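A short reminder: the numbers here are calculations on the coordinates, not readings from a lab. Note that this is a predicted model, so its numbers are computed, not measured. Cβ atoms are built from the backbone, for glycine too; each structure is taken alone.
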Structure P
Amino acid sequence: MLEIRQLTQHCWYTNSEPDTDRPSLGYILSESGKAIVVDAGNSPMHYREFLAVLDQHHLPHPSFCLITHWHWDHTLGIPEVAAPVIASDKTQSHLKKMEQWTHEEIESFYEKEEFARAEYPSSDLISPKSADIVFTDKISINLDDLTVEAFHVDGPHSDDSTLIYIPKDGMVFAGDSSAGNFSLPNIAYDPHLLALYTDSVSKLNFNCFLHSHREPLDYAGTMRFLQEAKERGYYTF
């Protein structure tokens with residue numbers, strides 16, 4: 001069951017759901033009432049449930065949607081998003097390719113992805129869509145009294161990883177960027193990319209870091225996780 005929990009003064013997140021590979025969705029609310037959702041979910045159904053949870057808590061619907069990376073579980077909910085969807089140029093490149101999937105390619109994806117079959121009753125419900133607004137390297141969004149920063153970071157999980165940073169709250173929505181590469185055996189880490197990523201994360205002033213499929217960590221816990229990843233060489237759930 002989808003729930004929403006508050007992390008900081010302006011930031012919330014929904015629980016991830018492992019049975020269907022639903023990631024956490026981030027939610028950022030300014031005191032003026034403008035809001036941002038981080039990622040669009042793995043399906044239109046996922047995003048609709050997210051809006052229903054907002055309604056239950058009398059929270060406003062998002063004014064923008066920020067995408068952390070292109071993977072299907074974070075982006076196939078885009079068709080249901082009424083607000084402008086924002087992504088990096090690297091992410092948009094991937095999304096444009098997904099948007100052009102043929103019927104056969106969708107069928108192939110559906111057959112290979114057990115979590116997609118668990119989420120979608122039929123492959124006919126899958127309809128990839130790209131972003132509305134594209135940025136290069138970084139973008140800053142001012143929600144009147146609150147600044148939200150999004151910027152590309154080199155990392156081990158995906159070539160388009162974007163971190164969402166709210167300086168006022170010391171909050172980082174990281175998507176899956178601290179995970180290994182799922183296309184490699186044992187979800188291995190590229191040591192060079194992990195080192196670059198660790199250096200980038202270490203320079204941020206934060207006290208809450210959310211990986212989309214894990215529980216939130218503080219700064220010390222995040223750096224410990226990344227050090228253990230370096231020593232181990234592969235990702236664990």
Structure Q
Amino acid sequence: MKEFFGSTQGIEFVEFGLVHLTLLFLIILGTFLIYKFRKQIREYKYEKQVRYTLASFAIAWEVALYIWISVNIGWDWGSNLLILSLCGLALILAIISMFTKNYRIFEIGYFWSIGGLVSVLFPDITYSIDRFRFYQFMFGHMLFFYMFMYLLFVHNFIPTFKSFKKSTSILFIYCMIMLIPNAIWNTNGLFLRESEGTPFEIFEGGPYILYLTGVILLAAVVMYLWFLLVHLYEVKVYNKNN
């Protein structure tokens with residue numbers, strides 16, 4: 001049990017191995033089930049309690065990470081704050097959206113939720129199924145992605161192109177602001193200084209300005225593709241069923 005909750009390396013995670021493929025299948029399955037039973041969930045008399053429970057569990061799951069970090073590694077404000085990562089920001093907005101059903105918050109965070117998928121596709125941890133950190137990381141990222149899918153399908157929160165522009169603009173401004181604490185405290189918020197094993201590593205090896213530009217442009221392209229998917233859903237499915 002001590003090893004399970006510890007930070008020592010056990011079984012090493014294998015990208016696109018059986019465990020990894022199972023996780024990707026769970027993302028697809030979970031999204032499908034939310035869509036499949038969207039009307040039943042929407043009409044369920046305790047739907048509000050369902051939303052609140054999911055959001056509350058997300059908070060508890062994140063707190064569990066802080067406890068794990070504090071016990072095994074030691075807390076570092078410069079590395080562990082939620083606001084230093086896109087996934088952390090998306091988690092915050094997902095929780096607020098689930099509690100409030102605020103579309104304006106949802107439309108910003110929806111485009112950032114793609115970070116959950118990317119993190120599961122290209123995880124920056126080496127732990128596998130014999131360590132708690134593996135479950136916290138994988139299911140934590142899947143959870144906030146599910147919450148955005150819940151609001152999209154169950155409550156028909158459909159982001160628009162205007163939403164995309166608003167979301168990307170806010171993220172760009174936030175990136176510019178984040179450059180300041182990154183420089184002062186030598187942090188790597190939003191991976192704006194180095195890739196740390198993320199797909200952004202394709203931009204490393206040259207001048208920093210090219211790395212920074214590549215990170216921002218790639219994020220914008222991925223978010224635009226995420227918009228195209230929801231637009232396709234709106235045109236092909238939502239408009240026909242509502």
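The table below gives the values:
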item: Comparison of P, Q by relative contact order in percent (Cα under 8 Å, 6 or more apart) - largest value held by; result: Q
item: Origin of the value 1.00, where FRET efficiency 1/(1 + (r/R0)^6) of positions 29 and 117 (r between Cβ atoms, R0 = 35 Å, to 0.05) was derived from one of P, Q; result: Q
item: With helix-only ellipticity at 222 nm (-39500 (n - 2.57) for each DSSP H run of 4 or more, over all residues; to 500) derived as -8500, matching label from P, Q; result: P
item: Label whose coordinates, when distance in nm of label points 7 Å out along Cα→Cβ at positions 5 and 165 is calculated, return 5.1 (choices P, Q); result: Q
item: Read-out mean count of other Cβ atoms within 10 Å over residues 45-52, computed value 18.5, structure in P, Q; result: P
item: At a computed 0.50 (FRET efficiency 1/(1 + (r/R0)^6) of positions 213 and 229 (r between Cβ atoms, R0 = 25 Å, to 0.05)), which of P, Q; result: Q
item: Comparison of P, Q - label where distance in nm of label points 7 Å out along Cα→Cβ at positions 93 and 149 is highest; result: P
item: If Cα extents along the principal axes in Å is computed and equals 45, 45, 34, the structure in P, Q; result: P
